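Please find the structures below.
What follows draws every value from the coordinates through simple rules; no lab data is involved. The shown structure was predicted, so the numbers you read here are calculated from the model rather than taken from an experiment. Cβ atoms are built from the backbone, for glycine too; each structure is taken alone.
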Structure I
Amino acid sequence: MAQEEYDALAKGPLAEDRDPLSVELVTAEPVPDAVISDRVRAALPGADFSVEAAFDETADRYHFVDFPDIDPQGQERAVFEFGRALRHATDVAEANPVMPDSLYGAHHVAGLNEALFSLCETPRDNSLPFGWHHPRIDSIGAWRHTRGEGVTVAVIDTGYSDHAELRGVRTQQGEINLVEGGSNAADRFSTGLLRNPGHGTLVMSVVASRGTADPSGGTSGPGAVTGTAPAAKIMPVRAIRSVVDLNQRRIGKAIDHAVANGADVIAMALGGPTRVASTEAALRRAAQAGVVIVCAAGNCWPNVVFPAAYAAMGICTAVAALQPDLRPWKKSGRGSQVTFSAFGEQVWGAAKNAPDDPVTGVRASQGTTLATSMTAGVAALWVARHGGRAALKQKADARGSTVQAMWVRCAVAGMTPPAEWGGARDLGAGLLNARAALDAALPAASEAPEAPDLEAVSTLNVLQMHLAGTSEAAVPGHVTPEMADYAPEMIWLSYRAGARARMLESDAETPMQPDDPSEGLAALLAQDPALRSALGQ
């Protein structure tokens, strides 16, 4: 059992910057690495693999099994079939294949050429002042309370670079590289399809570049850009090579590391279509520890990506993007999971996309990255306003709630959706307002949301949550317990359907190819046309 499915997978050497197939195995109770390794070896004698616990090698519920000679791109159907077989062969609760980039990867895209630009971006406009968004979200009013002194924001991303906008911003406390190893979190500037070299530098600048801003949107300071928390510190955590082609197996460990090393706020302007249970578990622990977590709703496909999708569970903040005129940014992820929106188009930030690029470059950029970074800075101001993580946690504990929940309650207080949204209900409560968030009173015990459980829910439950966040509002009730084994594949198919829809909005001459579900899933979907349609079949 599982050997046949393993043998069916194509194998060969991978490019240096490619992540191999990884399958997350989830057990009902914590077990050592060795136990999982023995089970996999018994199921796949002679296979080349390694096992690593997500958090604790001595005993963990979450283990990643890596297959170094298997690239999942282009053989996703076979990967999901293998994952199911491996789950049964190793007697674990779940098997979640980690798909680094299978939505817009080279194996799935045809005839894109320059049209690739239109998948995730809109035309740039450099005409607005460097700090135009500050008076719009009233950062200036919030700075009368604090500029973020004493607060640390962990930026889990591609790393940092030598850039003038980051002078005085980075702290070495907690800096780590989870991709290549070691403590040096410098960006390696990976290039290729939908890669974003220098992305971490951009995020850090929008969060905390030093300086100030005036009511006209002008800035003054060491550089051109002023962050929303211009006195906060940034802890760089290099956990990904690219915000799209990411391996979420490192995200849970990155979150735990940030929490353990004193982060008050965690910013994750990244995302993908893969549900990884250990990421959810880490988010739950971070929320319990008193950390505010801010995630991007996503750019390249219509649905809210992971980990932002977990905002529906109350364990993070999901931020969508708006244009300067308050209308929804055309490429933003949207859904019921979105907490609120912030500006994500024509926002200025540090620009360094190659090692030899100038250290003073700035650019008007776009995406939920900007909205997320802007929001993370405001969250840092809010934490500083209330005395820091420890003081806030004490207040949250007294209310039976979390700092994350209190932050969201304060951030959305008084929000109303702008008329420019045209009645849309998938962009959250309204537009971020820094001063209003800081002026809002902390919720009383009777108003504070209850703290979430520490244990991650099943992938089947996540599938139901995901479908509830799409336009197919009636579909979640169609998900039945016998679909549990197919939940990872169904989530992926749903995101792929969204990717195809986004492709149709682009200028691509050739549409993305349709996907065939695995044989067992196809049989289940044949009995439910509504669910089949929701998954793009």
Structure II
Amino acid sequence: MHQVISADGSSVTANRLQRGVLLLILSIPSLYVFLLVPPLWRDSDGFNEIAGTFAPVGIIHWLPAYCLGGRLIVFGGSIAASLMAGHGIPNLSISNTPLSDAGIYTLILVQHLFLIFSLFYAVTALSDHFKLRASFAVLFALTPWLYIYANCVGTEAFSNPLVYLIAACGWNCLRAPQLNKREIIIYFGLLLTAALTRQINAVLPALLPIALLPLAGKELLLHAAAAHPAKNRAQYRYTQRFLIFLVVGLSAIGSSLLVQKSLCWLFRVPFRSTFGETFEWRLSYLQGLSKQDRDTIVAGIIAKANDPIITEALDALSRSLDQGEKWADMFLINKINEILLRAGTFKEMQLLTWQRDLKLNRIAMCVLFSGEPHFISAVWADFGRSLFITQTELASPPFILTDFLHTELPDPKLDRLRGIASFQHPEGYYEAVWNRVPYFHLFDRIPMLVMGGLTITFSGLALLGAARDPLTLAGVSHAAGMIVTGLLISGGTCLSAGYAARFHMPVFSLLQMSMLLAVSVAARVLSPK
């Protein structure tokens, strides 16, 4: 009896030690970046997300998971620091968040802890073997852009960990012998939170249905071909799960819209999509066209939209480009605002911006459904370019954008930032940090497409011995599902926005997870029992 207890105790101790090692590996980069670099900012967007006017942009444009959640964390840190200093509770306002170093550093600390937890969960979900887990943890630790964005004020700090959690939790749901309500609720919660963090994350609910589709199809084909089809529901496990997670995914998207509409009602602002605002960046392809081609495209949009305000705004854009002026990303936003203000129809700014967004959405829909060859060519060019993004391209923007925000500090709207620790350095400080730290430039020349190729390679090896492990097909299918979902996200991003490497971070994360899952499945099949 004593020997059994001793053996169990040793096993528990070894398990705790292994988990401690994994957490240490994943924590070292966070500690390094946290101590080396002051809080970074994703330009003025980061400021607006946690300190600007909350409604409506914090609800329908940047979304409330970060804009509200981040503010509350900043509130908590600011209150704690103020109480500890004996100053009492500071004045708090959701639309005029007081900024302090204590509040900002609290947010950054929470972001790092969230990332470490998500990566730890992913590592433990991907494999049961400590050596593989440790190898995966080291690979995550050698992915510097994850830790850089955890050290940055911006929605990506919440979105990046959520992608890893969804991929890992999805794998647990797919492989579980019996699916329980708790797993479904957790997965639903992750999808909902992700959809309320960044707009493109609304594609993530497709992950499990895509992964389960070939498995469910195989089940149905086998049972249709059988002489005596099984009537046991357990024989249709993957088909049932396909339907369950199809409903879960649609429910998460619907619930995210319900949350946004409810918050709009609570703050008395009109609910609408702000897709057209983002899409204006996609229209930058017009700048590179000849005057004749551009005039033809603009005339087509004007004819379809049939709106005098849109006509005036697009005519002004055409004249600007004809005169050789540099493309301005917010030209149409500002021009439509100007026209609506001049008309004097809408006295309240909330109603004016509502009408502006509706008109921008109409422009976006006219272009998207036009099938215009130059637009399609621009989308395909960006899609192909995105597959060759490297870690270095993902890691650099927070440094560049923080330096850019520093140059904008004379703007009265940003006066709350002037005393923050991030901006107590000379202009250009962060780009200099970026250039001199080798860790930030790891795997500089390796495009993320390589991970897709490695996924296919290891999946092929796993399939060679699929008969030895019943989970092989499920693992390969989930890895393939992550690749397909990543490509959908990349395609959706290229369709709806201008090109920026950081927009494709979810794609990198999904390709990385698919590669590691394929390695894990291949190791299970090929390793001696």
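Summary table below
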read-out: Given 2, 8, 12, 13, 14, 15, 14, 12, 7, 2, 1, 0 for P(r) over Cα pairs in 5 Å bins from 0, in percent, for residues 339-490 alone, calculated: source structure among I, II; value: I
read-out: For -8500 (helix-only ellipticity at 222 nm (-39500 (n - 2.57) for each DSSP H run of 4 or more, over all residues; to 500), calculated) the corresponding structure among I, II; value: I
read-out: Of the structures I, II, the one that 13.2 was derived from, the read-out being mean count of other Cβ atoms within 10 Å over residues 123-130; value: I
read-out: Which of I, II yields 1.06 [Cα Rg over 2.2 N^0.38 Å, calculated]; value: II
read-out: Read-out distance in nm of label points 7 Å out along Cα→Cβ at positions 187 and 411, computed value 4.2, structure in I, II; value: II
